[in-house]
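There are structures below to look over.
Any read-out appearing in this document is the output of simple, stated calculations on the displayed coordinates, not a laboratory observation. Only a predicted model underlies this, so the values are computations on that prediction, with no experimental measurement involved. Cβ atoms are built from the backbone, for glycine too; each structure is taken alone.
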Structure P
Amino acid sequence: MTAEAPSYRATLTTYLRPLRGRVAVLGLLLLGSIGLQLVIPLILADFIDSAISGSAVAGLTTAGIAYLVAGILNQFLDAGASYLGTDIGWSATNRLREELTAHLFTLDMGFHNDTTPGEMIERVDGDVTALSEFISRFLVRLIAAAVLLTGVVVVCWLETPAMGLTITVYVIAVVLFLVRLRSIAVAAAEEERETSARLYGFIEERLAGVDDIRSLGAGRFTMNRFVPVMRDFYARTTHAWRKRILVWVSANTAFWAGDALALIVGVWLTLNGTISVGTAFLILQYVQLVRRPIEQVTQELQELQKAAGGIVRIDHLRRIQTSISEGDEVLAAGPLAIEFDGVSFGYEDRGVLDDVSFTLAPGRSLGLLGRTGGGKTTITRLIARLYDPDQGVVRLGGHDLRRVRSSSLRESVGVVTQDVQLFEATIKENLTFFEEQGDAEIYEVLEAVGLGDWIRRIGLDSQLGPGGQGLSAGEQQLLAFARVFLQDPGVVILDEPSSRLDPVTEALLATATERLYSGRTVVIIAHRLETVRLADEIMVVDAGRIVEHGPRQELAADPNTRYSALLAAGRGDILGDTRP
């Protein structure tokens, strides 16, 4: 299947239409600047001819003042156009970034598992940034350059046909020449960037594994591998630089040749009496004036190709649709019943769950036990509707999750995982996910999870480092519990929340967990039996099937159950729990 060509017009108009007022102002600034650039050489030419012919000083003074005013005004217009063009480019593409990011959040876990965070960042930031720069340069440089070149050619033809012909031939020849030269340099530059990516990838990978490299004495081996990578980077970089220098020298030679040609033609026409000295000067000025727009046109033609690649990738990402459909039913507040009815599910070609059926009544807690890979986490992901089952139905509160509105589901289901995600923001922002919430309620929740003294000591506005840097594993886990308390969902999923904790913090977490159980339906994945000592029911999952499910105390009292065998082989003290 061939890739569809990018629609520049559709992409540009979609995001520039809301900014049409600023685009109109930009157009006026560009036209004003271009007009002045065309007029200034005419003023100088008239000044020279007037001075040679012995015109009055007053007229020369007027021409000089007009030249200075036009030059200053042109600088203001050019600066304004550059600023406004950049502002339009970033304003337009910031909206695109927002839409792409929101779109990524709607995609299912299958997409996120197959796509690395780096690839998504490159689509949202890298491609869009390139498009932003292209829009700003496209409006300010490419269009302005094209209009200026056209204006110069027209004015030259109006002055004299010989002058117009000379400028036209020169512009066409130089543009074709530079396009050819830059196409040669682009291949070398792309090769250089690929080599640079390999170099930094090598360095990043080794730095990430520096502990293993040092402890195993692999430093010399690593450096021996590093040298060939550096040698390749050096060779390709110098090769690219040589080609860039060739392009620079060749381009400047073409422009110097243009200056020489303008002088020769100007002198020849002046000596023949065809044009005046001022007009000869005008030819030289216009030849020098077209140098900048010619360079910009040839550069932007290549940037257009880069932007085209970005637009293709952006369009491809926007066309990807989630397999999770949006429903319109709303879940009730409070604890909800969980029901699996003949559920089967697999990741790609690997089956995980096979005909799983069970019911958990509202307000009850379920401990999930089983070997790694047995399907425990998959069950919780289906409850949170990160995936839809291949067969069967998952219900919450009697509603088929396929028919439930996603916003209602997120409000009703809270999840606490082993790996707590904290952001480089304040504690309050991390707890509320940057939404407004009263401080009194937050302090009350932190008190409930055992962080009251800690938060009073450091305050809600304390800044956390990336990934919760500066906090212990226990503090991070308790903050995750506080998030769930603030959300106040009717269903809570816990994925072994105490696996990284010390005994003191684990005791705090146990108290918080007991409070979390109150008035909620809870599903907890356990790798340690202590974790499920408060669960009402136990379900053992093996190879995608439920091999045991029942009340915890009944399973513990029956010596023939797997749960009882696990207790006998592990920690039997949880048998003493008297929770009904």
Structure Q
Amino acid sequence: MDISVLISAASGELPADFLITDAQVVNVFSGQITKDHIAIKDGHIVGMGDYDAVDTVSVNNAFVCPGFIDAHVHIESAMTSVSEFVRAVLPRGVTTVVADPHEIANVMGTDGIAYMLAAAEKQPMNIYFALPSCVPATDMETSGAVLDAQSLMPLLSHKRIIALGEMMNFPGVINGAEDVLHKIRAAAAHHKPVEGHAPGLTGKDLAAYLAAGIGSDHECVSAKEAMEKLNMGMHIIIREATGAKNLDDLLPIVNEKTAGRIMWCTDDRHPQDLLEQGSIDYIVKRAVNRGLDPVMAITLGTLNPAVYFGINRLGAIAPGRQADLVVFRDLNSFEILSVYSAGQLVAENGAAVYPDPGAEPEAYPVSMHVLRDDPDFGIRARPGKIRIIGVNPGQIITASQTAEALVENGEAVSDPGRDLIKLAVVERHKATGNVGLGFVSGFGLKSGAIAGSVAHDSHNVIAAGVYDADLKIAVKKVIDMGGGLVVAAGGEILASLSLPIAGLMSDKPLSEVQQRIDDLNRAAAGLGCLLSDPFMTLSFMALPVIPELKLTDKGLFDVIKFAHVPLFCD
């Protein structure tokens, strides 16, 4: 970008490259919508109104708003490559994402971050990153890497890294853990915001967390929680993901007084939701259909994250801003007609229209290091009741329940009649041989097993099933594929999806990935599964920073107590 050229074009001394005419322009500064023309030079907006231009494009009275910005997303959760993720969200009007490569970093460390940076380099959209702050999220599980402050320091100066990612270790912050504070201080020294992750944190603990300089949170599940955090100065990022849907509960906090400190994000979205619903465009449309002012809804997905993250040439339609534009039919359906990224037409009528950037790294490093592929899933029965992880459909929080175990031949076994099935986490990074075992309620499986290498946040192999034999077959298939998702029953593999990129992502198009997931979901449903997206639910059963009870490769973990607990209790 040559600013002298932009100045000359803005002043009318040079012709614009092209002029978008007959547009109803959404102004996120004033909240107004005005009939105007948009002049574009070298991928940037240089002025509004009448300009000489090499080309003219009429949008025939359609609306034009800034490109959408996803304030917090894990690309890995789309289970496809960066290129295919871009090809899915650009036609939805998402021209910028702030991605946290936390998932691949937990598997591959800084090599995983480098992989994502390289994959982002030639993409036809703005891909920024928040540097993962908690790898591992806790020391209560075995991760593929440990990224301390010293490991992260060299990356903070990278042009694509614009924040320190979600600080999940809130106990470390509150208790002044030196390595945690070192990371926060380093981000502050580089003038980059620190993203928060503090579900349920309140009162003086919340005050202590914020005193460290943490600026945002995307984990609020109630309006009361969000308002307390707003009142203490946090920016609230309202999430509408696949596994955690918070928009309806949090929409009441959005008004003229609070809107400037609220943003949208998708966090973890599975392929089906991206293909059928969309991304930030879906959140905007849903919010408007529930009564939010359309321009306000757009502002939360454009200007607000641009200001918060300091990406000041994005997020608005104004001179000097990058020409990231969404052309759409009306303020109710938000049917997107075309999308421009840096002044280039990249999508029309829901389809990408740009050439393959060829930006993906070709080598997929080995990410499966398992001591044995036939671990023992037997649980010797002991006196007392068993602790059970209770699934909350539509949420990533779980319940902690207890029940009498079903005992056969001296072992505690699954009891599908009571919807109690075995849950296992097999360590896959350091060949420790660790296997965490427990029970879960809410999947509904009557037979068979499901397994996968997507298990937030350390992404060990996780499996749930009725019989040990099927658990073993499913886990072995995941390992043999180098990562993936599997449904097994009766000694056979019923469906599978290979995820060769760190055991997290496919190298196939998103539509093909979704077809395989549909096959997996149908196979799981055929075994009695009650959940519409069992693998998304399964993937969060090992996350030891989200209440209440979870399972890691080191055993059951009580998030409230922040300690491992025995399977059998009094």
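Quick look at the numbers
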item	result
Parent structure of the calculated result 20.6, given that mean count of other Cβ atoms within 10 Å over residues 21-28 is the read-out and P, Q the choices	Q
For mean count of other Cβ atoms within 10 Å over residues 93-100 computed as 16.9, the structure of P, Q it came from	P
Test item: helix-only ellipticity at 222 nm (-39500 (n - 2.57) for each DSSP H run of 4 or more, over all residues; to 500) calculated as -21000, pick one of P, Q	P
Read-out distance in nm of label points 7 Å out along Cα→Cβ at positions 205 and 469, computed value 2.5, structure in P, Q	P
Per distance in nm of label points 7 Å out along Cα→Cβ at positions 117 and 493, the highest-valued of structures P, Q	Q
Answer label among P, Q for the case where distance in nm of label points 7 Å out along Cα→Cβ at positions 461 and 557, calculated from the coordinates, equals 5.7	P
Rg/Rh (Cα atoms, Kirkwood Rh), for residues 389-532 alone derived as 0.96 - corresponding label from P, Q	Q
For semi-axes √(5λ) of the Cα gyration tensor in Å computed as 43, 24, 22, the structure of P, Q it came from	Q
